[in-house]
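Below: a set of structures, written as structure tokens.
Derivation of every value follows stated rules applied to the coordinates shown; laboratory data play no part. This is a predicted model, so every value here is computed, not measured. Cβ atoms are built from the backbone, for glycine too; each structure is taken alone.
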Structure I
Amino acid sequence: MGLLTEGTPLSWEETKKYADHVRRHGIRQFIALHDGLKDRKNDGLKWGEEIEYILVHFDDANRRARVALRAVDILPKLMQAEKEAAMNGDEHPSLPSLWRPEYAAYMVEGTPGQPYGSEPSDWSEVEANMRARRKEVQALLPEGEAVLSISAFPRTGCSDFTFPPSVPTPKDGISRSLWFPDAAIFPDHPRFSTLNRNAVQRSGQRALINLPLFKDERTPSPFHEDFSALGDEGEAKAAAKDDHIYMDAMGFGTGCCCLQVTFQASDLEEARLLYDELLVLCPLMLSLTSAAPIFRGMLSDHDCRWEVISCASDDRTAEEKGLQPLKNDRYRIPKSRYDSVDCYISPLSEQYNDTELLVDEDLLKVMLDAGIDRQLARHVAHLFIRDPLSLFAEQVNQDDEHGTDHFENLQSTNWQTMRFKPPPPNSSIGWRVEFRPMETQLTDFENAAFSVFIVLLTRVILTYKLNLLIPLSKVDENMQQAMKRDSAKEGRFYFRKDILTGPTTRPFYEKWFGLGKHEYTKMSLNDIFNGVENEFPGLIPLVEDYLKDLHLDVHTSCTLHRYLRFISLKASGELQTTASWMRDFVRSHPDYKQDSVVSEEINYDLMKTCQKIGNEEIQEPKLSTQHEVMRKNSKGEGVKQIFCL
């Protein structure tokens, strides 16, 4: 979720006229913010997670599952308590959850009502809060509809995939898609339709997405689609690749769901350090949480949403992509604005920036002249090579000393694996870092485990002074590896061999490996997370050692033990990723024809099973280690008891 300013949206042509204005004033706003808060120190750990959910309508009589365009109905009810508190002047109400709209009319986004704190006991509250949020949404849905924490709805773009039914408009409208109707875009906030419309108009074409198709025994070879019956006038035919799933709308990507974690650092320098260290982990966690193997009703040969959403959000012109000589545009831009991070931002990491970084040189000079150090200034100057994709008439002229909307306009529409987040003006919130690559899991247990694990890693990085840095080009190669089918089990990723570089930590860990040189090598996720005896300590053993020094109560200790055990088994391959499990579910379904197609009936059964797993009605031992039994309490009532394994 990005900047949710409301107002009168300008057309793309009007927005384009103000692009330089937004960039210039956005930089002034950043300088003012930086100068006022650069010396802020000693903020405590506060953190939170965001989960995006998909609303699904089940037609049991006809065995069909469709996305329910219900967000516009239930969001006002979900947000009512927050709205009433604001009307009463309470800017920080004590609420169990907060809710926001997302791109699609079938999505909602939930966060805890208050940030979690630094006490270990806070880690054991996450799962209960997630479970309560799921129930809060479900209570507002009519019978036959469900809230699912799935990363991508498998048949988005297929015929009649929405409820109520809606029709695409390929020759006009916002998306101009052959498959994704404008009615599926959330209608009650102008940000989403404006971003979509302006991205199409700026690039001069529909979104262009080609995802490798999983080729099964009876899949046509080459696989080739005819789009003429859908109203295609040649654009789709020219864009689609053989043996790929072709998609043509932002909604195919931004209509997917993710799990994100944001945490507050103690100061600016710590935020920059954590940004860089966690940047290396983004591909690994994307692979480990992969949960999106099906798009437009077909099995993909990739496991994640990342490539789809990257292409779906790509507003570059032909000139910026290098397909035509530069004439009207300023730069040739190597990546989509939704992609992996392009530079480390801490001065300690500069030597690992081995890829070319495109920056706005004029704005870079403005920041350097204002006293911002080169590494941070280059990061911001790189974000500002983009144009604003939305602008509201009421927000054109701002007070640069006290406002930040122009800065946030571009900051929040650079959707990268990590986001460095300055404090909001006039706020108690400090410098923050957002970890963005993970995909949503089916259960609250899984989502809580991954969220808590990332926060635990930040504590371990700081406490043991870990050094995870590798050349940025290798992080990019890891991102490409992470998207591939079964990468969590079969892939090998570049990772640093000696991650314990601090002089105070090395003697304690010599039991695991010799001193050696600071080099990187290719490793499996099992090696990286669980360690290799006498060679590499492993991230999970490091977390376990960190926890030994904390005085944990029994409940917290049990909770964290279950989470670490779960992630350890995921990394080892003993537990499947959600993507691998879904692919196996489809291929073993009696209705599957070994042709890569996920039919209505297969999709119905898959979504029903996901609903039952998410609601804890059934357990899937291939996915999770959470084991429960029923016992009787003192009143003879049935109570769930979860055991540490």
Structure II
Amino acid sequence: MSRPAQISDLPIIEVPSEPVLSPAGGRVVYTLRREDLESDRSLTRLWTVALDGDPTPRPLTNGPDDSGAVFSPDGTRIAFLRDGVPWMLRLDGGEPEPVARETSFPHGASALAWSPDGTRLAVAADAEPDARPTRCPTDHGPEQASAPIEVRLLGDLRDGIGYVPRLRQQLFCVSMSTGAVWRIAGSEFGIGSFAWSPDSSEIAYTASPPGAEELDMRSAVHCVPVSADDDATASEQARVLAFETGHAVTVSYSPDGGALVVLGYPGEPRGHACIYVVDRDTGEVTRIAPELDRNAEPGDEDAGGVPVLLSSGEVLFSVSDAGRAQLYVASASGSPARVVPATTGIRTVSGFSCAGHGVVAVVAAAQSFGEVTYIDMRTPDSSVELTNHGASHSHVDLLSPQRRVFEISDGHRIDAWVIRDPSIRGEGPLLLDVHGGPQYAWNGIAHPSYLYHQELAARGWTVLLLNPRGSDGYGEACWTAVNGAWGEADLNDFLEPLDELVAEGIADPDRLVLSGYSYGGFMSCNLPGRDPRFAAAIAGGPISDLISVAGTASNAFVTSRYELELFPWRPEDRKRLWELSPLSRAERVRTPTLLLQGAADTACPIGQSQQWLQALQEQGVPSEMVVYPGAGHAFIFEGRPSHRIDYARRIVEWAERWAGPVEMVDAG
């Protein structure tokens, strides 16, 4: 017998990611994640499924921290990361074994790439910018922990750690025959994406160009020759190929090595990221699909993937459309981009891999947290699901969000999703949940971090998810519409849809509850100071003071320059920042407020919650604060399962405490 979804269902949900297709196209390896309450951590291990032969997915490794698999060129082995250390597994049998000494990467590796000739493995790992593997520092003991730390503005604050020594991601090489490790390339500010040339003679990578200052925000495409053995001078031979004054995010080679495809920005990282093809010899840059007014997705945060040049000469890439990552193909000849039909509709793509005509990706939908899916690019209208991990929760019913469009009084149209039990009649309590970013978007797709939406809807609530100005997937004008006007330019995008649902008899005007995380937390503090209608508010990881956060948040410079476009050290900007800050209107707030805060959040530091809590409590406004020890900014997505479940339950409990409970549907 099936039952409504509940917050407690988090541990039974299995979510695949990082699919990689074997060079011959006959097998897929992917990472499978589930949450384990006993160990209070996420467990990841590698699984495989065949495209020909036995179609039953099966586990390859036991975990508990295996991920990031890459195939050897002959398809007989995979390299992968186990707890930050490179390992190798033969697919014809045997046990995994380390690729290099465990002490080679004491601060953990993060990405791997196998050379096309099969002899070497490129490894991205944290290290001091000038470190060699033999000199890489070990874990910092008590003596080192008390030593002074040279602090840079960007990158020295780590969620859950605080200030750390000057570590940056550097690029190393491992010999697959001897296990020898040597440094290929590095940068004062770290390297980003990297890829082997098809002939294995060089690696392209993204990093700040020589002479760049920390706050330049430049990231160029470099090429560096890679020898067959330890060559300490190789990194000195790196040359800048393109984007010296721009910001390249990802890089990959064409199958013939004559070109590279880059996702990035020709100048500063403002607005949308776009797709470019770079001539390997001349560095000439050509933009692909300039007519496509959508943000290209590099594969971060479970959306999109690294763009690639196919053997057909076309580029396969992903963009955000109404918050859903969809695949497109386009050529460098100037022809318009074409969507891959199998990825359209209420579906989103996270991670993709190609071999020949085949593409594998994880595709999620309204009723699916994601399955590994195969698309033949010769027949792109259809796809085949290779996995069925949804069977782990097949007895759980998910309510599908229903799309709505609200027209705001100034003519702007707002996309929205409403989650409501169709059997419910008449008005009732409503939760308005505000997404983060602000350049994020609700998309109607099932997500394990938002099970509280399902539980509230099963209890008779209506959940309203709005994509206001500033949301991703609606064009660059929408993306930048709240720059310098947080909580102001988008104010009516929240309030007018509420008015409409009240007028329709769906929402009880006395039982409106507001919640949100990050930018949504900012709005959960901002809206009650501008409108008294909310019966309760829940602010997760909020910002309450745009002046003080500018000197304390790890991403403050990026926010100040590219989103707010305001700096607190400028007198004229300081006045504007205070006007936009929720704290400037705290005396008007009478809304009972719950603050949910990661103790180690460096993006929206704990002091922001503390300031808001104190302002409310000094005025006698019912308010509480819950702090999650060791939790960083992304803890509601990737933190301890106990924290994630507690976070969701507290939203439900606070909402029902102040807006009144609705009788729970029998869970069976």
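Where does the value 11 come from, among I, II, when relative contact order in percent (Cα under 8 Å, 6 or more apart) is the thing being computed? List each step's numbers first, then the result.
Working: I: 19; II: 11.
Derived from the structure labelled II.
Using mean count of other Cβ atoms within 10 Å over residues 106-113, single out the structure from I, II with the greatest value. Walk me through the intermediate numbers first.
On the way: I: 22.5; II: 18.6.
Answer by largest value of mean count of other Cβ atoms within 10 Å over residues 106-113: I.
With volume of the Cα convex hull per residue in Å³, for residues 186-225 alone coming out at 120, pick the structure among I, II it was computed from.
Only structure I yields this read-out.
Here distance in nm of label points 7 Å out along Cα→Cβ at positions 290 and 306 has been calculated and equals 1.0, so which of I, II was it run on? Among I, II, the structure yielding 1.0 for distance in nm of label points 7 Å out along Cα→Cβ at positions 290 and 306 is I.
When distance in nm of label points 7 Å out along Cα→Cβ at positions 202 and 218 is compared over structures I, II, which one is greatest? Sorting by distance in nm of label points 7 Å out along Cα→Cβ at positions 202 and 218 in descending order puts I first. When helix-only ellipticity at 222 nm (-39500 (n - 2.57) for each DSSP H run of 4 or more, over all residues; to 500) is computed for each of I, II, the one that comes out at -11000 is I. From I, II, which structure was distance in nm of label points 7 Å out along Cα→Cβ at positions 394 and 410 = 5.0 calculated on? Value 5.0 for distance in nm of label points 7 Å out along Cα→Cβ at positions 394 and 410 corresponds to II out of I, II.
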